[in-house]
Structure 1
Amino acid sequence: MEFDLIELIRRRTAQPRDDVRLGIGDDAAVLAMPAGQELAVAIDTLVEGVHFPCGTAAADIGWKALAVNLSDLAAMGASPAWALLALTLPAADAAFVEGFADGFAQLAQPHRLALVGGDTTRGPLCISVAVHGFVPPAKALTRAGARVGDAVLVTGTLGDAAAGLHALQHPWRDDDPRSNLREFLIERLNRPVPRLAAGAALRGQASACADISDGLLADLGHICTASGVGAEIEAVLLPRSSALLDLHDDATALHFALSGGDDYELCFTVPAQRLADVQADLSRLGCGVTRIGRIVDGSGVRVRGSDGDWLNMDRSGWEHFA
């Protein structure tokens, strides 16, 4: 049965690439690195009940398992090429695997990402995906380049995924007139869109970059720590979707935008002289880009409220072992 599941995954995710010399079906994949490129590698694990709610559709799990890894490549300015999948299942459930593989393939195929190997085993539902991407030499984005005076920007809107999780945890009647807003937020939770084109456009432009997986405060805090600087952001500038603002009061929407995880947008810093060009480039990509603050001397992240006072933030984002 295990090999039937592997064959099912192979068929559903097939993506021919000339640089895949040997893919699924052997003890290891054989891959050819293109000349003049560096290899960026990332891995993430998703556990049922921790990273996605019990009962999440198999196709959504497949999409998200890949999306969170592609978001890491986006934050490095890398272009995706190959992936490995380790799939742990409570039972040999062909229907689940079929749905999972379909969701995975829906995101992989537009990016020409090839699944080249992995493993299946029995246990609590858990998925690990490792992705490999290419980046020109010395062009990878990192968290360590932010400098005092740089602008702080984000793509997309913030807080939607946290609001989507809240919607799942606090169900309403299906005939509620705001159900379409809830569905939008749940879709943002289940099917985040990795900002790969934006990451590539930021190569040579952004001074530092990270994806927003654990919440804006936490991930911008990582940039500050790596760069040895502080950041000041303005609450009124944070981009929030109309669905989030229509369903929640200002305080709740702000909390989701600052501390909610799973948005998988990019947070990055840009020197002042490059700001206009970067905003124009990302606007042309259609993902949206918003300046939310600046890099300053010091450490940590401070948030200025609409009244001009600094907010007292009691939680900076998701921590796995908190």
Structure 2
Amino acid sequence: MKKWLITIGVLVIILIGGLIGAGSYFYHVAIARGDKSFVTQSTKLSKKSQVYAEKYWYLHAKKQTWTIKSADGLKLVAWYLPKAGSHKTVVLAHGFAGNKSLMGAWAGMYHELGYNVLAPDSRASGASAGNAIGYGWLERKDDLQWARTVVKRTQTTQIVMSGISMGAAGMTMASGEKQVPQIKAYVVDSPFTSAKAIISYQAGQLYHLPAFPLVDVTSAITKLRAGYTFGEADAVTQVRKNKLPIMIIAGTKDDFVPTRMSRDLYRNAKQPKKLWLVKGAGHTTAIGQNYAAYKRQVAHFLAEYVK
């Protein structure tokens, strides 16, 4: 009997050790700063692209470099591109494993619509400091701090908060916090519902692994090392608290962040809202699939709230 107990104890210790090891590995893959081999993004320009002009402008436009310190002491960096005579500014958040240099299509569009553009590097990305990606939860406060900085440093009277992918989820999470008075609306492209939901989905898609118990173990490690759990990073809970207009954009062929997540966020939104599902578009590709329609849809939505 004693031998069996010892054997079971050893097996339990091995199992726990294995789970902790696997959780630490996935923390490094999903949360820790560094290149993410499963995400491919490029700043390469193609003249065949529908957003070539916007990306070209963004690449060559004169940019001001802004810095702030986050609430937890990180140096965060952004590019500011003014629009002469404009009192409207968009704060534009990039996606997972991205950076501000990849936001040319969206920055160009908003600039054409008459907005100053502020494009930050999120924490643990690009030129910004930090060792842990926050899946929107940590970034939500940074986004609002950037909005306050815009008000302090410019003549801006109206702000639009916008983002793609993880940046979209972070902006949706920010929408549930106390707002900067100048913020008038949110526009989010391909957001996920929560860190737990998207990481569970990706565990299956990329590694063919069940979510339990690996995601829960990784979440516990993230709490210890980065200060939040995957369950906390919940855009659905936040959008229910939002009182500002929100437009949600998603592609019907998105296999990185399922389209159903945008539908879930839309159903839970109580404020003025719009859901635009772009037939055949993949993850954040709607803008390049039909730029004219994308720009028209965003402009029409914002026209009612930003004058």
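Every number here is computed from the coordinates shown, using simple stated rules; none is lab data. Predicted model, so just to flag it, every value in this text is computed and none were measured. Cβ atoms are built from the backbone, for glycine too; each structure is taken alone.
Before moving on, here are some points about what is shown:
- Label whose coordinates, when distance in nm of label points 7 Å out along Cα→Cβ at positions 69 and 237 is calculated, return 3.5 (choices 1, 2): 1
- Which of 1, 2 yields 36, 20, 19 [semi-axes √(5λ) of the Cα gyration tensor in Å, calculated]: 2
- Origin of the derived value -10500 (helix-only ellipticity at 222 nm (-39500 (n - 2.57) for each DSSP H run of 4 or more, over all residues; to 500); candidates 1, 2): 1
- Structure (1, 2) behind the derived value 16.0 of mean count of other Cβ atoms within 10 Å over residues 149-156: 2
- Among 1, 2, which structure scores highest (criterion: relative contact order in percent (Cα under 8 Å, 6 or more apart)): 1
- Taking mean count of other Cβ atoms within 10 Å over residues 165-172 as the criterion, the highest value among 1, 2 goes to 2.
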